[in-house]
Structure 1
Amino acid sequence: MIISNEMKAKVGIKLDESESQMIFKCDLGDMKVKDCYIDEEHHEEVNMLGPNPSRLLALGVLGCLSASFIFCLKKRGFTIDDFKGEAEVTIARNEKGFLRIKKIDVYLDPKIKNPDAFKRAKQCLKQVKDNISFFEQYCIVTQSVRTGIEVNINLNL
């Protein structure tokens, strides 16, 4: 079976019509979500209309790793009783003084009561190469972030 080497998905943003200059309404393409905003305007988190891009990236890494771990268990027919996860994004200034995402720490907390499922979970955590566990190999977002993603800018003026 040949799997296609490339898939594409389009997303977009549009400046919100409010008085702010940095709140964008999301367009997730074919995926319909009632309201999604990216908010770079507010420095007070209680007033934010939506997450900022740094949080979205951390959430993307967390969601992808969580799904990959659960997929690894399901591949052998096991399920988990409960699951929680957290990601902590650290932002710091680089050598030129610009703010950059320095690291994302991910904490996965699966609740597994079945002893056989617990054994399988440990197999999913085994290091395969380069300090990457078996389940991490299947996370599109994390592995892409780790190796760097080509970004091409096209400014339509």
Structure 2
Amino acid sequence: MASQNYYQHAYVTTDWKRAMSELSAQHDIGAWMQMQAAEFDTGQDRRAICHFALAYKNDVQFEIIQPLSGDDGVYRIGLPADGYAKRFHHLGRHFAARSEFDRHVAAGKANWRMPIAWDTMGGTYAYFDARADTGHFLEYFTFPPDSHLAAVPRF
């Protein structure tokens, strides 16, 4: 990857396969890294299970999340109980340096509630509920260059 610092547009959905198809057509994305029923830590003794799909279009990473069970409430916000939906959920920002991540997390804590912040899958991440200011959540995350994110396809 040319740069370890990038932005992510993330969507939540009730059908990740359909959302992948729609976003592929809208943004000329050829394939996605798919993580089916992925379990990840969301806090002390808390875990969520979700389907994930990741792909880059140029230098923007797209993420699709379908919540399945566990501590997945933050991903269900804005989704209907029944039927299909795909909703913009958060703007993510990856930091290559842990010091930059920590600095931005500290600033975020001063402004917004942080429903999730934890180490998982070899990295760490934090969500901020910035909906009152931005209309969406913010996610800050940092993973090493050799993490699972190295396999995300680029178009």
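All of the numbers you see were taken from the coordinates with simple rules; none came from a lab. Owing to the predicted nature of the structure, the values given are computational and were not obtained by experimental measurement. Cβ atoms are built from the backbone, for glycine too; each structure is taken alone.
Before moving on, here are some points about what is shown:
- Here Cα Rg over 2.2 N^0.38 Å is compared for structures 1, 2. The highest value is that of 1.
- Taking distance in nm of label points 7 Å out along Cα→Cβ at positions 37 and 125 as the criterion, the largest value within structures 1, 2 is that of 1.
- For relative contact order in percent (Cα under 8 Å, 6 or more apart), the highest value in the series 1, 2 is held by structure 2.
- Here distance in nm of label points 7 Å out along Cα→Cβ at positions 85 and 141 is compared for structures 1, 2. The highest value is that of 2.
- Of the structures 1, 2, the one that -6000 was derived from, the read-out being helix-only ellipticity at 222 nm (-39500 (n - 2.57) for each DSSP H run of 4 or more, over all residues; to 500): 2
- Structures 1, 2, by distance in nm of label points 7 Å out along Cα→Cβ at positions 77 and 133: label with the highest value: 1
- At a computed 0.65 (FRET efficiency 1/(1 + (r/R0)^6) of positions 69 and 93 (r between Cβ atoms, R0 = 30 Å, to 0.05)), which of 1, 2: 2
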